[in-house]
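Each in structure tokens, the structures are laid out below.
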Structure 1
Amino acid sequence: MKSLSAMKRAVVALEDGRFFEGESFTGDGEAFGEIVFNTSMTGYQEILTDPSYHQQIVTLTYPLIGNYGVHPQDAESAAVRPAALLVGECSRVHSSWRARGSLREFLQAHGTLGVHNVDTRAITLHIRSRGAMRCVVSTIDLDPQRLVEKARAWPGFIGRDIAGEVTSAVSYKWPGPYSEVAPFSPASAEGMGSWDAVLPVEPVGGRRFRVAVLDCGLKFNQLRILARLGCDLTVFPIYTSAEEILRTRPDGFFISNGPGDPAGMGAVAMNIRKIVETGLPTFGICFGHQLLGLAFGGRTFKLKFGHRGANQPVLDRRTGCVEITSQNHGFAVDIESLPPEVETTHINLNDGTSEGMQHRHKPVFSVQYHPEAAPGPHDAAPHFRRFISLMSN
């Protein structure tokens, strides 16, 4: 077991002048990003490999992190996406029959700065009051005032193309070579129940569907679930033209999650609009939900501190039922900006923001949250079945 005793002093500095001290448990480094918090109690590896966290400094509110180690099947992409990780305490030991290494080793292998013995409660309360903001974490420069100036100089997310930095470089098939490094396994949902309870082992109705997937920063579990439901998937980079996608004659179109400001992705929204106008069954998740909102002619805006965690309550306005959902987003669709032909189907019970919509005349729907979970509850898993049903009609 490697000791965490040889730790480096670290400073976390925010653009508003506030700073916090802690210790790096991964060695020296300096990282820039938007500081956010996530309230999930488990799933730190899934959070770390979620492309939606690209260029963010993630604060985990649960006090002890790393106690069950890491496992390759729990990865949601091939890389660690946040710029840095802040935790109250990194566990010095990990204990799980599935573990293939420690959190510390995992972060070090990906060159990601990890800081603990920092007051994550104070950070979270500050963000909830003042909002998510630009931040720098450093063990190299320990002068708080210089670091604050560095944080202010970082460009931030507004108007930038962040999703383009995490999309795939080329199109590929799933199942295929990529899926061999991230196979579906019920064990990957350990502690959250088995997907066997909500998803069939065989394709629905025995039919397979060709689905075009727009990769805005997708998570592997979205592909695993769709494949298990009988879909042969072709994953396309985010700037693939509508014409190229439609030439593959898909049965359905899926738009993934991703990071950054959707308002900076006008060209992508126009491509999506062209595809949707053909009447192709379409399902969008998170960033995909926001891009669909723009494609419909709506607007998006930045939330004060975003929704990040595994226990966000969402109301289905059509049924009155509430889903407990996994979420990770800092922007939202402006409900009032949507045209009459688009119905808002779900809202967040904490702040009333958009969590789902559907077109009244076309087979198109989306949700702001993550029905694939990883981590999180399975309340929203039926949305994948709904997508299959649209393609079956």
Structure 2
Amino acid sequence: MKSEVLGRAIAEVNRDRILELASELIMIPSVTGEERKVADRAAELLERMGVLARKVGEAERPIVLGDLNKNSKPLIALNGHLDTVPIADSRAWKTNPFEPVFDSGLLYGRGASDMKASCAVIMHVLEILQKHQDSLKGGVQAQLVPDEEKGGKFGTLLLIDLMRRGELPMPDYAIIGEKSNLKIRISERGSCRVNIRFVGRATHTAYARVEGVNTIALASKAVLALEKPLERWDPYIGYPVISVNAIKAGSAINQVPDECVISIDRRTVRGETKESVLGEIKEAIDKAINADGNGRYEMEPVESFTPANYTSPDSRLVKAFQDAVPKIVGHAPEFFVEWAGGTDGRHYREVGVETVGFGPKGEHAHGPNEFVDVNSLEVQAKVYLSTIFRILN
């Protein structure tokens, strides 16, 4: 019986419907902080599907929840974010970023890949499941959130806070729809962000060689020492990453600067700690600048540290995905071990919720001519349905 219902549900996946929903969302600009209009539209679309929809959180930046079998357990959350980054240079786009264009199997527009098209998949999955919810032994909740691009304080973190206070149920499983090229993402890099302040001696340019200690020169040596591939390997994440992303120094063209500050973003893998990361940074800088005897610097308090996060490949949710993927995709499941940023999945893992990222193929997120592969959206929807039926039956 379960296989018959699942078969009918999968047969109802409609690529054109996903394309329609994704286009509706892309057409509404929703830079982080300005998500209300797209959230209102998403809630309206869910209600038209017959899904129980509501908004929680900040009135101007609402979280949209769509519930099937509300208050039932176990509960699976399908989480996606509706906010986007701004358009850096509209002239670099071949199309209007807010007028979605479908061409040669690809959907172009701001948020197409990151991640409005995946939100459309989540909505379409609930649209299908609401016809079959009596066959589910548990609940499914769509979570369309704001603020992911800036950390999630008004989105998924706020949801989890409401859950901890007992105002909303905590999901037993969370599925994150961020791009993963139809691979199973069970782990994400953490982050350590720190500023290094180099201290030198100011003087007139004329005396630069005799009494000045130029902190830009010191910082340059450190940057060159830090900007390199890191060799530690994690089989579920890949390599860690370090990048010096900001530098501030100098106040006058004719004065040797006595201070220079660099900002480091170091992405971590499992097993790395704040102490181990800072120790490696210090060792590299010491080796780079101490040779001339003038090098002095201070490591400012760490701005933020989050460890790498991980869901066991032996967990029930991961096993369900591994069972579902080959039946839909036609080949053995693969883990997503590629260069990628963090997602809201880390917040759920931090509170002990089994979490898997699984999303479509696409390119140019945060840049011009962003697109998503529409066929991969159809596959994503079918894998979601198959996974949900495996968990809730």
Structure 3
Amino acid sequence: MLAVTAFGGPQAHLAHFQKILVTKRNYLSEADLMELNSLCQILPGPSSTQTLVAVGYKIGGTSLAYLTLLIWTLPSVIFMTIMAISLFDIEQKNWSLEFTRFIQPMAVGFVSYAAYSISVKTVNTKTGVSLMIMAAVTSYFIQTPFVFPAILFVAGLISASKFKAQPKEEKKKISILWSNFLLWLGVLVFAALLGWATKSIPEVTRPIRLFENFYRNGSLVFGGGQVLAPMLYTEFVRKDSTEERVRPVEFTKKAYLNHDEFLTGYAIVQTLPGPVFAFSAFIGSLSMREYGTFGEIIGAFMSALGIFLPGTFLIFFVIRFWDSLKKYRAIRASLEGITAASAGLIAASAIILFQPLDNTFMNFAFTIGTFCLLAFTRLPSPFIILGGLALGLLL
């Protein structure tokens, strides 16, 4: 039910979870749900997905947790794979994609609103504002995938130094079982080594490389799918000009998509219920398009597997000693910096995503209009995107 009805991204998902899991099904209390969600906020990975997996683990163990992960992610992953295959098929047939021209500035509007929403709700101290600005400026001028985890780590460290402002709680002895942490680390190392060992066989190394790339990003991203977007853009999108984007696709080192394709996919995923991280399937599919439809499906599967697995392994690892860990004030204090930096990363990504678009009145109008619709109305995201597509067809 949640996989096909939970629209609105991680902030809205929690309300759906409360309605179905707490009020309707009585699987756990509201306090338990909020606590599990808080735990997932301090872990890298898709927070909504991790919360559901944690609920599955709490009430049914590991098997139910993995089944929960599969059912929650499968509908949106399948749909995004179909969308990627369809988009490439349209490009191959030289059909006009002009009807999607409003979708790209609208996607920037969604990213801008995400930055605004997170900052308004969570950044309310001078330290938080400073860290948000620092993160935005740094990520704008240093556009590499490795700068994101560094920014989040430093921001968390800075805010953790303010731990004395947190109320004291009686500490418990921490007993750690390392098996799931070693599983998380082992998969990461194995994927990297396997990619290196098969680098002379492109059709084999490409899906392995996609898995490793997404597994690494899934292990480092805090704050949900909105923060994931700038990471993936930096890693997978060609920095070419408008003229070059209309030429036949040339596959360069990890630059498998152009700017327009990326924004189109990001806009489409906003229309879907379920996890925003399903965007990975869209990117993975287009990254394998030179190997035919089967290759596109493999690329989508490997990318989705890579993005969702690390967060699952980490929640299995931490949930066992979370009751003891949350007693430490430094851990609670670090959340302020991590959240503020996440908002800064999203704000910078909105600027980066808009820059390659033409500076026309229409693009500005649709970006600002989308932001205003999200901020000042209750119009659901799918209707906003479908309205943009309809206008593209009519005009």
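Listed values, structure above:
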item	result
Origin of the value -23500, where helix-only ellipticity at 222 nm (-39500 (n - 2.57) for each DSSP H run of 4 or more, over all residues; to 500) was derived from one of 1, 2, 3	3
Percent of Cα pairs over 14 Å apart, for residues 289-368 alone - structure with the largest value, from 1, 2, 3	3
Top of 1, 2, 3 by relative contact order in percent (Cα under 8 Å, 6 or more apart), largest first	3
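We did not get these values from a lab; they are worked out from the coordinates using the rules stated. Every value quoted in this text rests on a predicted model; they were computed, and no experiment measured them.
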